[in-house]
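Trainee: Please find the structures below.
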Structure I
Amino acid sequence: MNALVVHFSKFGHTQKIANAVADTLADRVDVKTISSDQLTTGQLKEADLVVMGTPTHNMNLPKAVQPVFEKLPKKVLPGTPVAAFDTSYKMSAILARFTAAKRLARMLRKLGGKLILSPETFYVKEREGPLYDGELERAKDWGGKILEQFQT
């Protein structure tokens, strides 16, 4: 089984979360971790599981990530299990509904992916970080939940 963990990271915090998730996944599957600008259609087609994460920018996906989805063929992930996460500063309950992870999950589903876990947000202090204490451990736990759902 092959897992692909894709991330876009401006300050390095999203990459740290991606690596923590990948470390947990590596206990049971072969994992490749890449930056979103390295993503190819072939890598997606070869993956049995895709996890993707970005920071939340202006309550949306970063502009640099949107072209990644535009170049991918429709339904490139037919039935492939997918999970999405983001990094964000703590927002009010109203604004927290507008996270990159939720939009990312929607994009992955449009590509044919099957969402196996609710999108997750990992928190940074202020707008640029660092990560709050315990977030890397929480990312590893979330990776374990992904494995549970993936192997069911």
Structure II
Amino acid sequence: MIPRGVIIGITVGVVAAVIFGIFALTINSQRQQLVFVEGHSLSIITEKMDFSLGENIQIKIINTGTTLLVFSDASYGLQIVGLDGRILYSPIAAQVISTLEPKEERTFVWDQIKNDGEQVIEGRYKIVSTANYDEGKTIKKSITVNILK
């Protein structure tokens, strides 16, 4: 006969392993994954989802498709938008046509300063990029980041 303490220990261990497994799976599913596809595709990647107030945010805009993407300016369609839809920041850029070849990327750094020179407050923000392909069709991609104290 197995002692009751051993049975309790094994049961607690199994339950803890299941809880830890669910937690690890949840964390892993929240990570951004870069997937290259056939056709047109645009991806935006940041190094993490949660940032401290005032921390620089590195933003990569990547052509993850097999077609050329065309942007209306040198900022590659980058905008930082509040969840209410207001544009808070867009880089000052020359009004020249910019392109991204398949698997090509551009990196920008946002210092969490709005276009009016004010620091953003803590909250959720969308990073958006818009491109054109196949003579006039539009593709738009956005991700959400959290700015915390």
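Trainee: Can you tell which of I, II yields -6000 when helix-only ellipticity at 222 nm (-39500 (n - 2.57) for each DSSP H run of 4 or more, over all residues; to 500) is derived from it?
Mentor: Among I, II, the structure yielding -6000 for helix-only ellipticity at 222 nm (-39500 (n - 2.57) for each DSSP H run of 4 or more, over all residues; to 500) is II.
Trainee: Follow-up. When log10 I(q)/I(0) by the Debye sum over Cα atoms at q = 0.13 Å⁻¹ is computed for each of I, II, which one produces -0.66?
Mentor: Going label by label, the one that fits is II.
Trainee: Where is mean count of other Cβ atoms within 10 Å over residues 66-73 largest, in which of I, II?
Mentor: II
Trainee: Of the structures labelled I, II, which one yields 3.2 when distance in nm of label points 7 Å out along Cα→Cβ at positions 10 and 42 is computed from its coordinates?
Mentor: Among I, II, the structure yielding 3.2 for distance in nm of label points 7 Å out along Cα→Cβ at positions 10 and 42 is I.
Trainee: Identify which of structures I, II gives the largest calculated value of FRET efficiency 1/(1 + (r/R0)^6) of positions 106 and 130 (r between Cβ atoms, R0 = 25 Å, to 0.05).
Mentor: Ranking I, II on FRET efficiency 1/(1 + (r/R0)^6) of positions 106 and 130 (r between Cβ atoms, R0 = 25 Å, to 0.05), first place is II.
Trainee: Comparing I, II, where is FRET efficiency 1/(1 + (r/R0)^6) of positions 18 and 98 (r between Cβ atoms, R0 = 41 Å, to 0.05) highest?
Mentor: Ranking I, II on FRET efficiency 1/(1 + (r/R0)^6) of positions 18 and 98 (r between Cβ atoms, R0 = 41 Å, to 0.05), first place is I.
Trainee: Additional query: Quick check on the output: 26, 13, 5 is semi-axes √(5λ) of the Cα gyration tensor in Å, for residues 34-73 alone, derived from one of I, II. Which one produced it?
Mentor: II
Trainee: Compare FRET efficiency 1/(1 + (r/R0)^6) of positions 2 and 50 (r between Cβ atoms, R0 = 35 Å, to 0.05) across structures I, II and report the one with the greatest value.
Mentor: For this comparison of FRET efficiency 1/(1 + (r/R0)^6) of positions 2 and 50 (r between Cβ atoms, R0 = 35 Å, to 0.05), the top structure is I.
We did not get these values from a lab; they are worked out from the coordinates using the rules stated. Being a predicted model, the structure only gives us computed values, none of them experimental. Cβ atoms are built from the backbone, for glycine too; each structure is taken alone.
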